[in-house]
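Peer 1: Quick heads-up: structures coming right below.
What follows is calculated from the coordinates using simple rules that are stated; it is not laboratory data. Everything numeric in this text was worked out from a predicted model, so none of it was measured. Cβ atoms are built from the backbone, for glycine too; each structure is taken alone.
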Structure I
Amino acid sequence: MVTSGIWQDVELHAWDNAIIRDAYIKQDKISKNIALLNAELDIHATHQFKAFLNVKIDSVLFVQKEIELQKGDNKISMPIEIENPKLWWTNGLGKQKLYQVDIELGERGKILATNSNKIGLKTLQVVQEKDSVGESFYFKLNGHSVFMKGANYIPQDVFLNRVTVEDYETVVKNMVEANYNMIRVWGGGVYEKDVFYNLCDKYGILVWQDFMFACAMYPGDEAFLENVKEEAEYQVKRLRNHTSIALWCGNNENLIAWKNWGWIIEILNTQGPDVVDIVWKGYQDVFHNILPNVVKDLDNDTFYWASSPTSARGEDSNLSSGDYHYWGVWGQQEPFSTFNEYIPRFMSEYGFQSFPEFESVKKYTIEDDWDIYSDVMKSHQRSNIGNKNIERYMKYWYRAPKDFESFLYVSQLLQAKGMKIAIEAHRRNMPYCMGSLYWQINDCWPVASWSTIDYYGNWKASHYQVKELYKPIKSMFFENDKALELHIVSDELKNKKAYLNLEVVNFNGDVLNTFKNDINIESNASSVYFSTDIKDLINGHKKEVHLLLLDY
């Protein structure tokens, strides 16, 4: 609940003669044999004097340099070479080697100032290549294309000062345990504390970092634009050494809202065409001028994306390029099956609501409130279509729950089912689709929401489901017209031999059909390993009373 004012810790820094205001460890070239880095230092001195700089990596002295500082601001570069570097990998692909880089500034044998960073060595690109359908959108880490698996992240509490270091540790470990390799820091929240990014560095979670602009159009006056520039410069400088930073995104849904949510018509009708032009110019100034130039000047190795979602051409989002937010399920009450139809190049938002577990709900209710339409429960449901939506989808998939506690539980099963259909569709369609970031991992207060972990840190059924769905090697069945296909998706970097054993059994355990085969699971790919007509599979029996048992 922050609108203005100082809301984080205030520190007072004192120094003698000089201070290292900033140290950017730029990675100029990373290869198997050598890493070429450059420490770009901003040093402020109170007067002119001769000094020395030391660069230590993992406590070993790598570089020494004599310098002469001028009074005021000084920019110093220190080339660094690391032979046979150990690369940093995302969760599931390898180890997260972090080098401790310590820089010392001194005079006549006395250390005046220090600066420390932990950095991982990697190459990372966002690849946008034209193809027969549109244009790709995927991340290439250390020369390998990587399917991004994760979620959107919001502030962990409406009172931000209540979030502890332990809370950050818990939420990032929950990502790791569920096989994430990316988290999107949503632009409607806050730039997180360093501890969050330190943990993402440590555990191999790449960060899609939104600038803090969301679902709105912003002023375009000179004072505001200068404020935007100063804030962006501060945040980019603060975060650019974090290995986890994968992408800077200008805003969340501002472009799609402006184009498709009726904002233009509303302003046109109430304020006239001149104001429409003024508002749009303000958008372009911020997201196509100020922010990309800040990233280019201060963190040029990291990709900038103007708005999420958007197409490759910076226009309305579409399924053939760029990233996509799909809310047909939930927002337009479309069936879960439409997740199989809306397959983008990179899905950066989608989701479905559920309630927290009963023990969580009991913390903010009394027995008289145990109805989803009680005043208390409605106040903890901030979507005006939320409860009706859950009931509508639940009626389609399940019988009516017997009581309030059961309703909460079944809502979680329902959410998990929707997540399963969506994530399997995304992963099954790689390399066309190369990312699945659902909305959302966490809550900022006790509420019915799209989260897979409730406010109190309890996993919903969907988070257990996500853990299974995001496994490095995942099998999945897909019924395509009359055929049943077995897809196996692998994120691993090497092929893997396996023995496929598929059985069709009835509810009595009787085996109706068996298929066995040696297979080679292709690395970093999605492939069909079994396909047959369903009638042939069940020999004319009813498919509703048979199970498929798979082992490999």
Structure II
Amino acid sequence: MNEFYRNRSILITGSTGFIGKVLIEKLLHSFIEIKQIYLIIRGSKPNDRFKTSSMERFTKQVLGSPIFRLRNRNQTSTKIEGHQNDGDGIDRKIEFWQKKFTIIDGDLVRPRLGLNDEHYRILSDEISIVFHSAASVQFHGPLRTFLQQNVLGTKEIMDLCRNMKQLKVIVYVSTAYSNCNQSVIEERIYPLIDDDIDLLIEKILSDERSDTVLKHGDPLLMDRPNAYTLSKAIAECLIEQKYSDLPLVICRPSIVAHSYHEPSPGWCDNYNGLAGPFLLSSLGVAQTMKIYCENRANIIPVDFVVNAMILIAYDRGELAERNRIQKYFVRDGIQIPVVHLTLNESNDIDWGQLIRLHQKASKQNPSMKVFRPIASEAISVSSWHGLFQHYLCTLFHHHLMAYLIDFFFVLGGKRRCFCDAIEKLHRSYEVLEFFTNNQWKIKNENYLKILQRIPTDVQREFESDTRKICWNNYSKTIQLGIRRYLLRENDSTLPLARKRLKRLEMYWSLAKQLSFACFFLLFLLLIYFWI
């Protein structure tokens, strides 16, 4: 596989995102002889308050990310002459890597990606491998915004790829939920209502409602929960209709979560997806969530996604060409393969199990910032009493508690913040609710076929087989990752944090008993005076 990536130039979109940063780090770590990595990064918009160039964004968000300093020095397989296994060695390694980058100021929503003629020519002449992972991933927003970035932006990228003279493969990152209107999701592109994709896009953009935030059930969303999933489905159909002549692979990851091993166990630098609710749960803020505990939790570590993308690019670009492997690439006469990066049924986990494991890990490795005792059970809303318990818990443990705490904060001269935290928590719940309260059978045979063609030693280096995930260990990894990378706490504080949590549980238990005693006494007094 080293031969495939050696002396090749790679184009990556979405480099400032979660997947993008992990992808860059893994490529640089594993393939020292990559010729160049080109990154299309958008600078600030004309109406932005703070002006930032694409190079400044790269320096701050990509190169300035801790991700390049996390990997165990003894683990590294990248041999760079003159580097020592110390802090100075890491700095020199980053300096070496920095020479591998070419930053190009561009914007997906602009014609020709906003590139000047020189940049367009360079990319057309130099690029062999394309990883297109850029997308608007905030589920809340106008449909027009998602279409412009996720659909029209993809069109501009594909037009550029069509001009690339050395192109070997394009890996397009979609989502396993692009066709969540199907109960069984197969590894194929599903047609939309209109036959011609251009007419469909024009029809949606001409509708005034595309400028508003649409809710699930709106006909314009075509039976999907939000604009993001619809835009991904449209982008896939666009690729199938207009760009089937290109060496494409569509990857559909499910819910992407903290890393399993690389670049460091538990790595995460954002609050999207499950990261936010898991964080607030570990702090004792989140006590319940509207969830069907029996449903399958289809989450996948970010490093598994990235490793799979790298293997898929190799498989599509090199193995298929050399061995003429066609069965995987051709289905019903369509040349674009689809690969689901999801859990395998032989090693799946339901939401109830996942939540309980995380609650256990949060108690074993608590944060120093834990506010109140961590919830001890997962409430399933699949029954009426579970739903009632959830709403009761939401009322008392979220809303009333938030107002009470903020009231005392204001009395003490501090800024109220707990109500805001609860509001953000429930907004993130709204985004996840559709995916936690529904269940799909998502097939993933294609990636298993790819793994069969990959040598065992390469599979070990690029770990991506979800059948080998140990959920107990992964839950501990997630919690430690929350402490280290989101809360920025050192592992040396763990013993103190455990003692603190025990004291906190004792105080809250005492407070609950006193509260019940007061309510009981008040009840007796009311009865006494009533009689």
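Peer 1: Comparing I, II, where is relative contact order in percent (Cα under 8 Å, 6 or more apart) highest? Mind showing how you got there, number by number?
Peer 2: On the way: I: 11; II: 16.
When relative contact order in percent (Cα under 8 Å, 6 or more apart) is computed for each of I, II, structure II gives the biggest number.
Peer 1: For structures I, II, which has the highest computed value of distance in nm of label points 7 Å out along Cα→Cβ at positions 368 and 520? Please report the intermediate quantities before stating the final value.
Peer 2: Values: I: 7.0; II: 3.9.
Structure I comes out on top.
Peer 1: Check the numbers for FRET efficiency 1/(1 + (r/R0)^6) of positions 16 and 288 (r between Cβ atoms, R0 = 41 Å, to 0.05) across I, II and tell me which is largest. Show your work: numbers first, answer last.
Peer 2: Details: I: 0.40; II: 0.75.
Largest calculated value belongs to II.
Peer 1: Looking at structures I, II, which one was helix-only ellipticity at 222 nm (-39500 (n - 2.57) for each DSSP H run of 4 or more, over all residues; to 500) calculated from, given that it came out as -7500? Intermediate results must be reported in sequence, preceding the final value.
Peer 2: On the way: I: -7500; II: -13000.
Of the structures listed, the value fits I.
Peer 1: Once distance in nm of label points 7 Å out along Cα→Cβ at positions 384 and 512 is calculated for all of I, II, which comes out largest?
Peer 2: Details: I: 4.8; II: 2.7.
For this comparison of distance in nm of label points 7 Å out along Cα→Cβ at positions 384 and 512, the top structure is I.
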